Structure 1
């Protein structure tokens with residue numbers, strides 16, 4: 001990125017733009033600025049905590065698992081299912097993870113094929129497991145050594161409520177935080193682009209305007225935070241509109257004047 005000027009592509013081409021909007025995480029955005037980033041922006045990014053706590057398991061299923069609590073015509077697979085222990089148990093799992101020990105005792109389950117049969121072969125299904133807590137850095141061993149055993153532990157938590165879940169799995173893909181980082185391009189493998197704790201939430205998230213001239217951010221690290229809420233993009237769009245209108249004294253057309261950079 002060329003602060004205040006646009007974007008420099010890998011092949012040396014230059015794209016002039018009055019506004020550059022980055023959907024990438026803060027560290028990637030800083031890297032793209034090269035040595036042109038304002039010092040106070042660089043300092044804040046380097047202090048930003050961004051190590052993912054999630055292990056993701058994508059599963060191909062021969063059939064949908066049976067939840068023992070489901071009665072009658074209940075369709076639990078058509079909802080987001082949360083698997084958890086007590087509040088104290090979840091807190092203990094978090095603390096274990098902070099010490100470098102994976103403790104995937106909490107999870108969200110999604111069965112996309114229960115809504116859209118086209119995402120799986122005829123008669124088959126898919127399941128996505130979003131499990132916490134899994135540290136980026138393990139205290140003992142490597143993720144290559146522990147990836148499968150941690151995934152087994154996460155599925156064992158699911159089996160407390162759906163005992164046949166493992167029998168349904170035909171294939172699985174296991175993504176630990178370093179894998180998410182490598183596959184998606186998110187530093188630390190953090191899908192929310194930064195820890196969602198009070199000192200990094202609400203007004204403590206990044207604002208859409210950066211100290212760099214013409215550089216804006218719209219990713220999950222910005223206010224009001226992570227998750228799929230669209231507010232981050234709207235905030236950035238409103239900031240760009242206000243600034244371009246202020247600079248020109250009339251309504252601007254940012255869609256034709258801005259470049260967008262994403263880590264995806």
Structure 2
């Protein structure tokens with residue numbers, strides 16, 4: 001898989017996405033290299049165990065790559081001086097398998113992009129696949145209620161902000177109050193504003209120990225801080241779980257799980 005050359009923070013971000021694929025990386029399912037753009041879509045070989053999911057991811061990646069290629073071509077024709085032998089756009093997408101917990105498959109999607117400007121960008125998101133229904137789902141079924149600004153999402157936002165604050169402090173960045181810190185204000189009691197949520201595995205079979213939460217650079221800090229990945233144990237939100245959630249969560253996070261994020 002092609003690696004875009006970037007400043008230090010970008011290299012850290014891209015390193016994370018490539019490390020996530022690790023030895024399971026395979027030949028990209030799509031590639032492009034022309035005067036306007038270089039790009040690729042790569043899918044973790046472990047996801048081949050879920051054929052419908054694999055095909056769905058490949059199709060989505062190819063569509064996004066085609067969109068970027070069309071936009072880059074349009075921009076090159078409109079502003080040819082911005083392009084050259086060593087100057088073009090780039091788009092590299094990776095899908096990596098984060099975990100399999102019972103019927104649920106957590107996927108991390110990483111996009112490394114450049115369309116001009118001071119530096120490339122790295123975007124991280126997560127997808128949750130129900131292998132039984134063969135559909136993408138949200139975390140809603142795991143909780144009794146998930147109203148925006150309701151008790152569940154408010155509690156989740158609070159514990160996630162606190163987890164990010166702890167991680168920031170390990171990097172030498174002081175956070176006086178996670179709930180009032182301006183850089184953490186983007187974490188809100190709304191499903192789409194909690195960060196990328198993936199099920200973390202557990203020491204108990206077919207259980208999840210909680211959520212791994214992914215943030216792209218800029219999401220909860222400056223670009224130079226790079227991405228953030230934090231863990232929130234299920235015990236921090238167990239009071240809000242639905243019967244399905246109670247059955248899903250339990251145990252503790254395996255000691256070596258962090259290396260799989």
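Readers should treat all values here as calculations from the given coordinates under stated rules, not as data from a laboratory. Not measured: the values here are computed from a predicted model.
Things to note:
- Once relative contact order in percent (Cα under 8 Å, 6 or more apart) is evaluated on every structure in 1, 2, the highest one turns out to be 1.
- Structure responsible for 1.18, with Cα Rg over 2.2 N^0.38 Å calculated and labels 1, 2 on offer: 1
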